[in-house]
Structures are given as structure tokens and as C-alpha cells.
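In C-alpha cells below, several structures.
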Structure I
């Protein structure tokens with residue numbers, strides 16, 4: 001087998017496990033969503049579902065990741081999958097037994113979301129352990145491009161399944177999917193760096209739980225590359241939140257479209273993400289920070305173009321650009337963390353940046369929702385784009401993020417190890 005390909009045994013198991021897990025997640029979230037609608041829970045139920053679907057994993061990430069060790073990453077992923085499997089089995093069993101109050105469903109989905117606090121940081125931190133250093137970017141790009149296509153297929157198949165057998169029965173499909181994902185990850189084997197060294201030669205552990213917890217935040221704050229990246233994540237997510245919250249309303253009220261148009265836009269966005277992910281798997285990048293910020297600026301331009309015109313072809317072109325920027329943002333973000341942060345610190349750093357990013361989404365959605373009632377959803381989406389463009393230009397002018405090369409990230413890692 002060619003040693004210069006990412007498709008070695010371990011990456012193949014991780015790739016298959018993660019795609020199966022994403023399929024299960026699509027079934028889980030969408031079956032619960034339609035289950036609440038069919039049960040008459042209405043807008044309040046679905047809004048609360050969206051809140052508990054992503055906030056817990058962001059908030060709990062920095063709390064859980066200090067407990068992770070390099071040699072236990074796959075077991076954190078395994079137990080996250082097993083927990084989700086049991087949760088998605090409990091809901092239909094309770095429903096068929098006549099017990100399905102809204103608070104109970106939301107409680108279980110809150111726990112479902114919380115497992116992402118361990119799975120996502122562990123899966124991102126595992127990649128540098130199982131692929132060569134010069135293939136990390138390619139591995140991230142392959143994973144990103146494939147994830148978007150699988151999500152699109154998963155949502156489509158889930159919709160058909162719900163129509164055919166009902167939402168409650170469709171939930172049961174998640175059980176074998178999560179179990180399969182959990183089983184595949186156990187086949188991953190990797191050698192811990194320094195495992196052959198004597199006890200005295202090994203690097204010292206980062207201290208107690210609370211010291212590790214604090215280190216995750218202080219490391220991001222003192223990191224010359226990750227700190228501006230985290231700052232730009234704040235503005236980027238704040239700017240994109242209005243589009244996430246108002247896109248359906250904008251299409252229906254200002255463009256005169258329907259759910260089919262909205263679905264086609266999602267397909268176009270997924271296609272853009274896959275295309276750029278495929279390109280990044282083939283092209284070697286040296287300045288990951290420059291790619292990250294440039295993608296954010298392009299995303300801002302796409303938001304501005306979308307919000308300020310009523311021509312549907314331009315909206316679809318913007319959707320294609322939005323999809324491309326998803327991969328162009330996620331791939332360098334993950335790669336920067338994996339290259340410039342020590343193995344032991346990677347889960348904490350990933351979680352700290354995630355909490356900074358995710359918290360801005362509901363804030364931006366709420367502000368955007370109220371502003372849309374006064375100014376219109378299109379203008380609010382456009383203003384979000386302007387914010388992202390201005391923030392991106394400022395980051396390029398006043399920080400080292402856009403100038404940093406791969407060698408600078410390696411030096412940053414070495415400097416943090418000495419700290």
C-alpha cells in the first residue's frame with residue numbers, strides 16, 4: 001500500500017465511523033424534529049430542540065476535554081456513540097409505552113448534544129495521530145467534503161423514511177448506525193508519541209484537571225495564530241447567524257420562493273462545500289490562516305450579495321460560494337490546531353474555540369430576528385456580510401494570522417511546549 005496516501009487502515013476506520021455517525025445524527029435530529037411537529041408541539045418545541053441540539057456540546061466541551069488523554073481519544077468517541085444509541089432507543093420505547101412529554105424529549109436530546117463535547121474534539125485530535133504530518137490537510141479536506149455529501153443524503157433518506165414508516169419508528173434506525181460507528185472506531189490503533197521513552201524522558205503532564213482547564217483558555221489567548229483565529233470566529237459566526245435563522249423567511253417573503261427553492265439552495269451549498277473540499281485534498285496550502293480569513297471575506301461578500309438583490313440566479317451563485325467557504329474555513333481551522341498545538345492540548349483548544357464560535361450563533365440569530373422585523377431579512381443578512389468583510393480585513397492587516405506559514409505554526413507549538 002502507498003504510504004503517501006491518507007487511506008491507511010486507521011484513517012479508513014475513522015472515516016467510515018464518522019460518516020456512519022453523521023448519518024445517524026441526521027436521522028436523530030430530523031426524526032425528533034418531525035416527531036415534535038406530528039405530536040403538536042409546534043414552534044416552541046422545535047425552537048427549544050434547536051437550542052438543546054448544539055449549545056450543550058459547545059458549553060461542556062472545555063469542561064470535559066481536560067479529562068481526555070492522548071491514548072483514550074477513541075474510547076471517548078466510542079462511549080459518545082453508545083450513549084447516543086441508548087438515548088435514541090429510549091425515546092421510541094417510551095413513546096410506544098405512552099410516555100413522551102416535551103420536557104423528557106428535550107432532556108434526552110440535551111444529553112445527546114452533550115456527547116458531542118467529547119466526540120468532536122476527540123475525532124479532530126485523532127487525525128494527527130493516524131496520518132503523516134504532510135497529509136493532515138488532505139485528511140481534513142477529505143473528511144470535510146465527504147461529511148457534507150453524507151449529511152445531504154442522510155437528510156433526504158431520513159425524510160423519505162419518516163413519510164414511509166413514521167418518525168417514531170424511523171428513530172430506531174439510529175441504533176444500529178451508532179453501534180456500527182462505535183465498533184469501527186475501536187479498530188483504530190495508533191502509537192503514542194514518546195511511548196518508548198523512559199519515564200524520566202517523557203514530557204511532563206500539564207497538571208491537575210483545573211490547571212488543564214485553565215491552560216486551554218490561556219493557550220488560545222497567548223497563541224499568536226489561534227487567538228486572532230478565535231476572534232474572527234466570533235465575527236464570522238455572528239455574521240452568519242442571520243442567514244441560518246432567516247434564510248427560509250427571506251426566500252419565502254422577499255424572493256417569493258417555496259420550500260423546494262430552499263432545499264435546492266441547501267443542495268447547492270453542499271455541492272460547493274464538497275467541491276472546495278475536494279480541491280483542498282489535491283492542493284497543498286502553506287498559509288492556512290490566509291485561506292481561513294479569505295474564505296470568511298468571500299462568505300461575507302456572498303451574504304451581502306444574497307441580501308441586497310432579488311435575482312434568484314445570484315442567490316444560487318452566492319449559495320455555491322457559501323458552501324465553498326464552509327470547507328475553506330473548517331479545513332484550515334482544524335489543520336492549524338493540529339499543527340500548532342501539542343497533542344495533549346488539542347482537545348481543550350478545539351473546545352475553547354468551539355464555545356467562542358457557537359455562543360455567537362444564538363445571539364446573532366436573536367438580534368437578527370428582531371432586526372428583520374424592522375428592516376427586513378434581506379438587509380439584516382447583508383449587514384452580517386459587511387461585518388464579516390470588515391472583520392476579515394482588520395484581521396489580515398493587524399494580526400499575524402494571514403502571514404503565518406506552516407513553519408511558523410510548528411515554532412508556535414514548540415514555544416508552547418517550553419512554556
Structure II
């Protein structure tokens with residue numbers, strides 16, 4: 001029995017979906033562009049003479065929407081992994097589930113908080129918590145207690161490297177209750193209706209929050225609605241396999257919807273108001289289902305020329321946590337060099353390269369070794385560590401692949 005389970009886990013760990021990882025890569029690139037654009041807007045650069053202003057604006061101001069794409073992907077992958085690992089959500093092993101989430105999230109998070117605390121205490125510019133009502137101990141408590149989003153809603157924005165943790169508070173709060181809900185409700189007929197209600201509540205949840213800009217962006221319910229959308233997608237993918245042509249058509253529908261939101265969200269807002277976010281989450285879900293179903297029908301070769309984007313997707317968590325170090329450093333270098341807005345766009349490419357390199361270094365030296373070690377110890381099963389070793393060997397044989405369900 002143990003050998004059979006091991007074989008199943010190794011097979012699942014080795015399966016990779018380049019389409020899903022490219023979507024993750026697009027999302028994290030948009031987040032980085034957003035944080036660069038706040039400080040070096042493309043619309044004020046020399047690119048405005050050759051590219052439409054609306055396009056430059058959309059490149060810079062889709063970071064918030066990109067995080068919601070991440071939420072949907074997270075729900076889809078983590079619920080899908082649970083279904084493959086335990087057969088059904090009713091059979092989920094809560095202890096193992098929490099151990100895997102802890103091993104994936106906590107090592108990088110703790111190191112980040114230690115580094116940020118040291119920089120704050122040393123008084124390094126861009127890293128000092130200085131707003132009235134905010135303090136280092138309280139910021140640490142909010143980050144570790146999964147309510148940094150609520151803390152910012154009450155006291156204002158924290159420095160950039162702290163601020164990115166708001167989405168982690170929402171995501172991990174959801175996953176604290178997820179296995180308990182699965183074990184309590186057990187049957188899909190009982191689990192699906194509340195997930196559907198939660199997923200569809202997104203526009204109304206946002207509409208009820210207008211008036212507090214920060215809380216509108218970072219409240220729990222809208223983010224959890226996006227995660228629930230992904231969970232529903234995983235449940236659908238587990239019981240349904242449409243023809244390849246249907247999957248492709250669904251992918252085109254998702255691409256059209258996602259493109260409409262990212263390229264002209266203002267127009268959608270004019271007609272749909274907060275409903276445009278539902279277009280975003282459902283379009284992302286369509287793309288995820290297309291990627292999953294097409295890979296089930298047979299191997300789908302990754303698009304040439306997008307390997308870099310898939311590589312970004314594979315490192316999305318590490319890049320997300322660390323990219324603000326690069327953003328602050330590059331912006332300071334830009335201002336020291338000339339600070340001319342016309343040349344701001346020239347700093348984007350080196351910033352992207354440095355973000356990836358920093359994320360790769362963190363993944364190789366910290367994230368993967370700690371995750372493997374913690375999973376083996378927390379689950380108390382040496383054979384799981386062996387499964388991770390087999391996964392790493394398979395990854396090295398497949399350098400062009402960029403998605404592993406075991407990494408979420």
C-alpha cells in the first residue's frame with residue numbers, strides 16, 4: 001500500500017502544466033510592473049511617444065487584478081492536489097495538509113520578517129515603519145497572525161515589503177478553515193453550494209466595502225471568493241473531461257475575458273461596476289480548466305518563446321515576497337543616476353532580471369531545502385521525503401517545464 005501511494009505521489013509531483021505556470025508568470029510580472037509603475041510610471045517615459053498611453057497605463061496598473069488571478073490559481077491547484085493525494089476532499093488528512101502549507105509558506109516568511117525587522121531597527125530608508133498607530137511588534141504580530149490586511153485597513157499602508165503580505169493573510173486564513181470544512185461537510189453536495197455562494201459574492205462583497213480604499217482592496221471576503229472559485233474549478237476538473245475542442249474553446253473564452261479586464265478594465269467597470277472582478281475570476285478559471293483538460297487529453301507542448309514567463313511562474317511565491325527589495329534598489333539607482341522620467345522605462349528590464357535572480361536564489365538556498373526537510377519531519381514519514389527527491393530528479397530531467405503541483 002505504501003509503495004502504491006508513493007508511486008501516486010511521485011507521478012503527481014512529476015506532472016507539469018506549462019500553461020498554468022505561464023499564467024502565474026504573467027500575474028507576478030504584472031505585480032512587479034505595478035510596483036515599478038508607482039515610482040517610475042511608463043506613461044511619463046519616452047515610450048509614450050511610440051505606444052498608446054492606455055496600454056502603458058494597463059501595464060502599470062493591473063497589480064491588484066493580478067493578485068486575484070493568483071487567488072484563483074491557488075484554490076485550483078491546492079484543491080486539485082488534495083483530490084489527487086487523498087482521493088476526495090472528505091478524506092483529506094488535515095495534519096498533512098497543514099504540514100504541507102506550513103513547510104511551503106513559513107520558512108521564507110520568517111526569514112523575510114527577520115530581514116525587515118533588522119532593516120527597520122537600523123533605520124534604513126524605505127523599510128522603516130513610521131505611521132502613527134503602527135509599530136514593529138504590531139506589524140510582526142499581524143503578519144504572523146494572518147491579519148496584516150486588517151491591520152493596514154485600520155492604520156494605513158505599511159512599507160512596501162510588508163504590504164505585499166496582505167494577500168498571504170487572506171490566502172492562509174482560507175486554508176486554515178478549508179480542510180475542516182471538507183471534513184465537516186464531507187459530501188460534495190454539501191460543500192459545493194457554500195463555495196458557489198462565496199465565489200459569486202465577490203461583486204457584492206466589494207460593493208459593500210466602498211469608502212475605505214485599503215479595506216476595499218484587502219478585505220478577507222473578496223479574496224476568499226476568488227480562492228473558492230479555484231476550488232470549484234478543481235472539483236469540476238475532477239469529475240468532468242470534455243472533448244479537446246470544448247477545452248480549447250473554453251480557453252479562448254477565458255483569454256478574451258482576462259484580456260478585456262487587463263486591457264480595458266475601465267470600460268468593464270462602467271458597465272458592470274464591481275462585477276468586472278467576477279469576469280476576472282471566471283475567466284481565469286476558464287483558462288485553468290482549459291490547461292488542465294488539454295493536458296489530460298495528451299501532452300501539450302509549451303509555447304516557444306515563453307520559457308522565461310513559465311520560469312517566473314515557478315518562482316512566483318519567492319519573487320512575490322522579495323521583489324520589493326529590487327524595486328526599492330532600482331528606483332534609488334534611477335533617481336541617483338538622473339531621475340528623468342523619460343528614461344524610467346530603461347530600468348524595467350534590469351529590475352525584472354534582478355527580481356528573477358533573487359527569487360531563484362531564495363528558492364534554491366532556502367525555500368526548497370526547508371520545505372523538503374519540514375515536510376519529512378512534520379508528516380513523520382521518510383517515504384514522503386523520498387517522493388520529493390524523486391520529484392527533484394524528474395524536474396532536472398525536464399528543464400523546460402515550469403509547474404509542479406507539489407510546490408503549492
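Details
- Structure responsible for 0.15, with FRET efficiency 1/(1 + (r/R0)^6) of positions 150 and 294 (r between Cβ atoms, R0 = 30 Å, to 0.05) calculated and labels I, II on offer: II
- Of the structures I, II, the one that 24.6 was derived from, the read-out being mean count of other Cβ atoms within 10 Å over residues 238-245: I
- Given -27500 for helix-only ellipticity at 222 nm (-39500 (n - 2.57) for each DSSP H run of 4 or more, over all residues; to 500), calculated: source structure among I, II: I
- Top of I, II by relative contact order in percent (Cα under 8 Å, 6 or more apart), largest first: II
- For the set I, II, ranking by Rg/Rh (Cα atoms, Kirkwood Rh), for residues 158-245 alone places I highest.
- When distance in nm of label points 7 Å out along Cα→Cβ at positions 30 and 134 is computed for each of I, II, the one that comes out at 2.6 is II.
- Sorting I, II by distance in nm of label points 7 Å out along Cα→Cβ at positions 78 and 94 from high to low puts I first, with the largest value.
Just so you know, all these numbers are worked out from the coordinates, no wet-lab data involved. Owing to the predicted nature of the structure, the values given are computational and were not obtained by experimental measurement. Cβ atoms are built from the backbone, for glycine too; each structure is taken alone.
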